[in-house]
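Computed from the coordinates by the stated procedures, all read-outs in this text should not be read as laboratory data. What you are looking at is a predicted structure, and each value in this text was computed from that prediction instead of being measured. Cβ atoms are built from the backbone, for glycine too; each structure is taken alone.
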Structure 1
Amino acid sequence: MSHILAKVREQSPLIHNITNQVVTNFTANGLYALGASPVMANAPEEVEEMASIANALVLNIGTLTKEQVHAMILAGKIANKRNIPVVLDPVGVGATTFRTEKAKEILQQVQITVIRGNASEIATLAGIDAEVKGVDTAGSYNMEELIRVAYQNLGVPIIITGQVDYITDGDYVTTVSNGHELLTKVTGAGCLLSSVVAAFLAVEEDVVQASSHALSYYGVVAQNASQHATMPGDFQIELLNQLYAITSEEVDAQSIIATTKLERGSI
C-alpha cells in the first residue's frame, strides 16, 4: 500500500476532472490534500487539449448536460489514445432516463478503466433490477453476486462502494472494510473518492491494486477524521486535513483488505 501512496505524493499526477457543480471545489481541495494536482476543465473547446497533458481522467455525471457529455466523450477518446486511465462515476444513474442513457453512451464511446458507483448505480448500468433514490443507493443486494454479474454484463473493472467496498477485474474480487458512516453525510465524499482512485491509477497500472489501496487509504482517512470530528461540517474539514496528514504507515496498519481469486466460470 505505502509505495502507491508515496508515488502519488512524489509524482503529483495531474488529474483532469470533468465533474459536477456540487463537488468541484471539494474535489480539487481533496486532490491537493492527497498530493495530486487537480484540473477542472469541462468546456468542449479545451477538454481534448487538457486531457492530452493529464495523467488520469475522471468523468462524473452528477450535474450532466448534453454539452458536458460531449466534452466527456471528446476527452475520453484522447485519454484512450494516450493510454491514460479513465474513471467513470455514474452519479444517480437510474434516477432519470436522460442520465441513464448518457452514462451508457459514454460507456459505448470511451474505453473506461474502472467504474465506481454505489450498488444501485452499478446495477442499473449492468441491466440488473435496481431501486434508485435520487443519487443515493436504495434496496439491498447480494454484493458478491451483483459485482460478478455487473462485470459479466459490462466487461469493465468495477468498484461498488458502501459499508464494505467491492472491486473486481474479472480475475479477483477484493473487499475493503475501512471507512466511516459520516462519509454518507458529506456531499461529494463519493465523488472525491472517484478522483482519488484516478490519482492512484495514474501511478499504478494494476487496477485492483490501485483501486483497493485508494479505497483503503480513503477509508482510513475517514476513520481518523471521525476521531477529531463528530458532526458533518467539522468532519468535512477534518477529512481534508487527514487526507494531507495521514502517513503510509498509518494506512498500512489500519487497512482491511481481502482478495479472493475467482474460479474459472464464476463470472
Structure 2
Amino acid sequence: MSSLPVTTDRFPVRAFGGPTALFEYGGLRFLTDPTFDGPGDQARPGRPVLTKTAPPATTPAELGRIDVVLLSHDEHADNLDRSGRALLADVPLTLTTPGGGERLGGTAKGLADWETIALNRPDGGTITVTGVPALHGPGSREEIEPVTGQVVGFVLTGQGLPTVYVSGDNASLDAVREIAGRFAPVDTAILFAGAPRFPVLFDNQPIVLDSTRAAEATRILGARRVVPVHYDGWAHFTEGRDDLVAAFTTAGLADRLDWGGRN
C-alpha cells in the first residue's frame, strides 16, 4: 500500500504561557508541560525558588479533553506545578522521562532516548511518539543531569501527518543535530526558549535555549513553523518575545514564527 501524502494543513497550536501548549494531531489532543498555578513563589526542597510572574491564559477546566500530556520532566515547578499535577490524574496517558514515569506512577510512562510508543488514532492508524535527547544545561549529560535532572523531548509522526518536534527544556544544539539527522525536515517545532539562568548553576549560563540558539535550532531542523514557549511568565526567564523576534529576524527566519494565538 502506498503512503498517504503528508498534509500541508497547519494544525493550530495554542500557547498559554510558560511551557504549556495544546494541539490536536491525528485526532488526539496533546498538552505540553502543564502549568496553571497563579503568580507566586514555588519552592521545592533542594531547588532554587522559582517565581511565577503572570497568570496562565486559561484554566484546566477550560481545556476540554486531553488525550496525552507530553511532560519534558516532572522535577521543576515551571514545567509541572500543583495544578498541572492535579490535571494528570484525569489524563489517559502522560509521557515523560523514565525517572518521571516511576515518580508519577498512575498513567505516566517514561520514554528513554529513541524509545517509541504507538498511539491509536480515532480514524484508524497510529501516531508514533519518539522520546528524543534533551539536556537541561550547557555541557555533557554527566555534568548536567546530576544538577538539573533528566529531560526528554518528543517527535510525533504518522502516516499522512506532518512531523512535530517538542523540545522540552533542552539547551543542546548537538541534541538538535541528532534529532535532525533522523527526522528533518520538521513541519512544526514547539521550542522551549527563554534563556533561563541561575547564578548558582553553570556560571549563570542558560539552561534552556536562548533566542539565538532557538533560531539556529530552527535552521538545523529545517522547521517550517516554530511555536516558541517557555519564554514568559517566570522571573528566571531572561529573554522574551522581543529577543526571539530579533534573533529570528537576524537569522532570516522571522516568517517561521507562530505565537500560538498569543498575538
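For structures 1, 2, which has the highest computed value of FRET efficiency 1/(1 + (r/R0)^6) of positions 29 and 93 (r between Cβ atoms, R0 = 25 Å, to 0.05)? Don't skip to the answer; put the middle values down first.
Details: 1: 0.45; 2: 1.00.
Once FRET efficiency 1/(1 + (r/R0)^6) of positions 29 and 93 (r between Cβ atoms, R0 = 25 Å, to 0.05) is tallied for 1, 2, the winner is 2.
Match the computed value 123 of volume of the Cα convex hull per residue in Å³ to one of the structures 1, 2, and report its label. Before the final figure, lay out each step's value.
Numbers: 1: 110; 2: 123.
Of the structures listed, the value fits 2.
From which structure (1, 2) was helix-only ellipticity at 222 nm (-39500 (n - 2.57) for each DSSP H run of 4 or more, over all residues; to 500) calculated, if the value obtained is -6000? Can you show the working numbers first?
Values: 1: -15000; 2: -6000.
Structure 2 accounts for this read-out.
Between structures 1, 2, the calculation of mean projected area of the Cα convex hull in nm², for residues 53-116 alone yields its largest number for 2.
Ranked by FRET efficiency 1/(1 + (r/R0)^6) of positions 21 and 253 (r between Cβ atoms, R0 = 41 Å, to 0.05), which of 1, 2 sits at the highest value?
Values: 1: 0.65; 2: 1.00.
Top value of FRET efficiency 1/(1 + (r/R0)^6) of positions 21 and 253 (r between Cβ atoms, R0 = 41 Å, to 0.05) goes to structure 2.
Suppose distance in nm of label points 7 Å out along Cα→Cβ at positions 37 and 101 works out to 2.7; of 1, 2, which structure was it derived from? The value was obtained from structure 2.
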